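Structures are listed in the sections that come next.
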Structure 1
Amino acid sequence: MITELKTSGLPIYLDVTTCNLEFRDNLTCAGSVSRTAGQLKGLLCADPVPDENEPCYSAYRDIAFEGDRVVFQQHDFRYDITVIQPGTIAGECKKTSGHYHGYIPGQANTYPEVYEVLLGQAIFILQKVMNFDREEEPVTDDLKAVFVEAGQAIIIPPFYGHCSINAGTGPLVFSNIAVVSCPIHYEPIRRKHGLAVYAQREGDVVNLIPNPYYQHVPTPQRVLPKENPALGITFGKPVYESFLQDSEKFEFLIHPAAYESEMRLMLDQIIP
């Protein structure tokens, strides 16, 4: 079964059986990588994993029409899409590996990022750790589980390590706009066997389970995202389209200091 990802605003099609993407009408993709359960070993709740060849996710990099690509390149931005397979690994919802972003040159902040759900239901785990780049016990100042539906988007604020979880029963497809030159730090997450919580499915319920390798972690807040048109985030409007219409709204990706309070307010709607 082939379905069009209409929420993207682009001619992108998903094979629901294989979870592969197809790009049409001269929309191009620079390449893709896939990860299996075995390649996520050490980041999952289960150890060892039942089947190391179990597919988990695929990431498609630098997607754009050629006429639009120059606009992304002028800002040092890139539009990517990730597909997380449905299902669980020993009860844990399939997810990405997770990482922190590095520091912006000459600034005191790390790089933010935009995530947009195109299909399915996502939980984005966000943990704020200021000492992520030091080989010491991470101090988790804030821990959020953001529940995001198709057509919604969030901004990952500076200093928040993050991973993406497929909380639905079908494929999860989400896009991101990120800074190409942003350093990515995977090792701090790997040292702690993942982020501070795992998402375990029990029937129709997804529970957040503490990662025992972390110490002194706050109780995770379950939150819903808020839109912010001033920052290019309008629910139901594709992020790709928003960026091309007014790329200056995405200045927060390069100069986040002036927008920190706005980014925090977009993640303060706690689920009762």
Structure 2
Amino acid sequence: MEWFTEYYDGCAIKIKIKRKIAEKDGLQKIEIFETSEFGRMLVLDGRIQFTEFDEPFYHEMLVHVPMLTHPSPKKVLIIGGGDGGAVREVLKHNPDKVTLVEIDSNVIDMCKRFIGIDEGSLDDARLDIVVDDGKKFLEDSEEFDVIIVDSTDPVNVSITLFDEDFFDLASRKCSVFCCQSQSPLIQRDYFRMILKNSVSFKKRRVYLGFVPTYPLGMWSFLLAGDIERFYEERFWMIEGKTKYYNPGIHKSAFSLPEWLKEEVKCI
């Protein structure tokens, strides 16, 4: 047995692996492992993106919170998310059209070939896949009901998805917006940068989820736009189809601990 270790600011997560299934160098270094306890695992540039065990914890919170914040999400844009997990969850709401913009086609190809968490959603007739930079695509795109950013950390190929210009652009292209906003515990610089740069949205809220294989487990998300209401009555569409998300989790996710309330006072 071997171990995969991801280090960050004085601590680390260590996962036992059985073997490396695939590797490819290109825009990003893509590695896929078979782990001892968590199923298959995707790693990009040395950072864990998901394991089969806990990816629903992340993807369900990233998707169902914004989708049930919009009264009728028919046109949805996903930026990033080439693994297909976010697409899988969005399609449970029966939208008319979903556009996936992924900068690295190798992620799509290798995840479909070696993992398959999309469960066939990447071949759905309602999905349009575009290989492009998300920010550049958005500049000339139509408007969407919901925009979801399913990105890597705000560095390298994802850096443009977290600057002020991107958030300003997104605020003019959708009613409801959501992105992952990193660990507020161990990645505070990233977290604070996202809050600072997203000020173009008049209404913003931070909510939390628990993803065991992400840095220190506590993970944050930013919800923005027209976010006054939770359309709980539409939960029936996905009831019985989730592993983590439910209306109780949705509501409690916005109840922040006192120390984090201090962090988000700016919004």
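Just so you know, all these numbers are worked out from the coordinates, no wet-lab data involved. Owing to the predicted nature of the structure, the values given are computational and were not obtained by experimental measurement. Cβ atoms are built from the backbone, for glycine too; each structure is taken alone.
Values as computed for the structure displayed
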{"item": "Structure from which 13.1 was derived, mean projected area of the Cα convex hull in nm², options 1, 2", "result": "2"}
{"item": "Top of 1, 2 by distance in nm of label points 7 Å out along Cα→Cβ at positions 20 and 228, largest first", "result": "2"}
{"item": "Given 21.5 for mean count of other Cβ atoms within 10 Å over residues 52-59, calculated: source structure among 1, 2", "result": "2"}
{"item": "Top of 1, 2 by distance in nm of label points 7 Å out along Cα→Cβ at positions 204 and 252, largest first", "result": "1"}
{"item": "Which entry (1, 2) yields the derived value -2500 for helix-only ellipticity at 222 nm (-39500 (n - 2.57) for each DSSP H run of 4 or more, over all residues; to 500)", "result": "1"}
{"item": "Test item: Rg and Dmax of the Cα atoms in Å, for residues 100-243 alone calculated as 15.3, 48, pick one of 1, 2", "result": "1"}
